[in-house]
Structure I
Amino acid sequence: MTANITANFNRQTLRVLTLACLTILITACKVVGPNYERPSMDVPATYKEATALKNAKTPTKAIGENWWALYDDSELDKLIAQVEIQNYSLQAVDARVRQAQALTDAANAANGPTIVAGGKNDLGIVANWEIDLWGRIRRNIESSGAAAQASVADRAALKLSLQAQLAQNYFLLRVQDAEIRLLQDTAVSYEQSLKITRNQYAVGVADRGSVMQAQTQLSVAQAQAHNARVARAQLEHAIAVLIGKAPADFTFVVTPVSAQVPDVPPALPAELLQRRPDIAAAERRMAAASAQIGVAEAAAYPTLGLFAGVTIRKGIVGGAQMAAPLYPKETPKAVRSKAVAAYEETVADYRQTVLNGFREVEDSLATQKILEEAASAQDEAVKAGRQAIVIAKNQYGVGITSYQALIIMQAAALDNERAALTILSRRLVASVALIKALGGGWDDKALTAMQAKVIPAPY
């Protein structure tokens, strides 16, 4: 009787001591590795080129999530709406986002017990649980969560890029329509001039050279119209692919260009770090790489695992297992050095991405400023060219000037009209580039919400 009491007492004491030791180990868990902090970055107070805009004023509309609404074009609205639904490149990135989120779920699952059923010589259910003594699991969750956030930001960056490509192609196509119409109208006018010149040649008023000049002028205009149609066809095909359609299944009706260059608010450089998805993705990759330093450090320390369950032969089972790496393939120092170097690489990539972002904004602002001035000058050239043609035709009609002089005036006027359209297309493309450089209407609030969900609290 006394022996049984003593045995029971010893077993109870052993259990209490075991639980006490485990409690001490768990409460003493230390998360190794550096706690992530975003590296500092020199950010200018303002954009250099923003203050130089000729007609700078407060924009009537701010850049929102549907940034293309600044152009007030219903056809553009319909096309961009199809990008997110039908673009295959975006669908591929969606799949990568789901993969990254699945890895995060798997990392979170490692923080709890694994339950196994079965066995070779005994049937039962056993739960295994690794005690996260050094924070390896928590750092891995932190890393995979940041990687998932990076994939979401990458997806936003791609979507913005695709939307910008579509908008730019759309505006280029509309300008091509206007140029084709201009060249076709010009060709009609040249055909009339050629007919008149041939009649004059027939009665001896004009010479053979004038007929050849009129024919050359008409043929050049017709060739230019054909080249413009080739460019339009290619733009139409590009738009079709962006919205997930075969070019054969997509036709865009010819419509005169009506878009106006909007006033785009440049905001402040400091806001760019939160508004550009590519910068946010680079920052999240830094966070993921920083957490991997902790994972590497934890691999050098012993691991502790608990198991408990019930089997048919042994009944209730349980215990603890501890393992320590004695002769790893790579030394702990080498493993950590590799992780640190990988982190330093992401820091350099992040800083370069930020600088590229600043450059793209400055480039777009400068382009807007210079093209705005060019458009004003070119409009005056177009007006002067049109007036010059009227004067030259009147002078030619009364014999004051030669037909060659009239042809020179007409060619110069056509060049001015086409140059004005080219400047318009460049201004529209540059305005889209500026919106894209500013991050569109995106911000990092969604990533902040994700971060709160995937990083667990310490023990």
Structure II
Amino acid sequence: MSAEGRFLTGSTMGHVVRMTLTGAAGITFVFLVDAMNLFWVSLLGDARMVAAIGFAFAIQFFSVSSGIGLMIAATVLVSRAIGAAQRSEARAIAGSAMLIAFVVQAVMAALVIGFRYDILELAGARGETLDLAARYLLMTLPSLVPMVVGMVGSGVLRAEGDGKRAMYITLTAGTVSVFVDPVLIYYLALGLDGAAIGLNISRTVLMVMALYFTTRVYDLVALPRLSRLAADLRPYAAVAIPAILTQMATPFGNYVLTTVLARFGDDAVAGWAVVGRLSVVAFGGIFSLAGAIGGIFGQNYGAGKFDRLATTYRDAMIFCICYTLVVWAILFSVGDAVGRAFGLTPGGQEVLLAFTHIGAGGFLFTGAFFVSNAAFNALGRPTRATVLTWIREGALTWPVAVWLAGIAGAVGVIYAQALLGLVIGLVSAVWGWHFVRSIDRVPVIAEPELRRGWRDLNRFRRR
């Protein structure tokens, strides 16, 4: 296996498109399967079950997002090591990252399980819907632990530059769900329990496939050693902690929006649940863009090819604009049909159409926000991404959502999400562009915590 990174030569646009489309194919398929899961539940004719999944999704989004942050940190550090032609370091970091992620996610899952009723009640779940959502969380949260191992493995493959096999991981897990979910949910009439069992099986397959490709195909994961963990923990945490905080802001904002929507009843929440599934299916390319370009940034940064950082940033922005315009046009034309397919009532349909007609356009700027965050995370300024994200999700989401919901009703939540995406997206896009263009003039090694971490790692290697 060549020690040179795949992203160090060739067209940066070609790398952006290839990695994003393979990532989009995988993530879109998984979320499409998730939407089909919701569809099978909706066929049971109980709006409380659909609403319960909506509430549970808002809660589980926190744990999934922390896993994404752990994956981002692994991708950043492994890609830098590969770019610097230090493959043995890449293997050791990948192994440590998997173990650390396993432990962190296990603790988080346990905490959410213990406080699930309190969290769901704060989100607005009541009565039978509350009990259904709590049971669903109890059954599915433990499988977040194997899932995060699979996610880190996928990130390691992207750091290597193999978007195709990273895609195979999610495609395989999703294919299992395609066959298992309808049998468990509908034909065996297990309802939410069937949906939970199917999700657990899918996440286990995700882990198995990731371990196979990273260990057997690339030999890119070394068996974690406790003596090595101390050296790897500091640089990993320096990227992972702000990345997790950044990722956690999005489910926090989603949770806040769900609480505002809950005032309008289960029908509105059911529409919101469909919007959640539809947005991640339709905009899988945007959601995968940040993870896809992180490895491109990391390899070129590790190799000192700073001129390719700006071209990668520019090409990612161009891709984002083109992708969003095409998807928005499609959603505009199919909104009514999607609402009928999921059996939404007029209240839920109104929320859905607000997204397909107006809210989807906000992804023009949300995508720019994701690109700038990927640059900050990969190039040594992860706290900037954290600050931007929490300004949007933590400081502004609640007042803007309450304001617009007071004016327009439930659809005001959709408008608030789009408005915040526009404002913060523009700010982050300009800030990120200035940052990547300045690196060749004033090289940025890392933030102080990350520099100390690399010094510790170098001392460990010398011993």
In terms of distance in nm of label points 7 Å out along Cα→Cβ at positions 137 and 401, which of structures I, II is highest? I
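Taking distance in nm of label points 7 Å out along Cα→Cβ at positions 113 and 193 from the coordinates of each of I, II, which one would give 1.8?
Here the read-out was taken from II.
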Of structures I, II, which gives 27 when relative contact order in percent (Cα under 8 Å, 6 or more apart) is computed from the coordinates? I
For Rg and Dmax of the Cα atoms in Å computed as 21.2, 68, the structure of I, II it came from: II
Highest-scoring label, criterion being mean count of other Cβ atoms within 10 Å over residues 41-48, among I, II: II
Can you say which of I, II returns -28000 when helix-only ellipticity at 222 nm (-39500 (n - 2.57) for each DSSP H run of 4 or more, over all residues; to 500) is computed? II
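Throughout, read-outs are computed from the coordinates displayed, never taken from laboratory work. Bear in mind that the values here come from a model prediction, so they are computed numbers and not experimental data. Cβ atoms are built from the backbone, for glycine too; each structure is taken alone.
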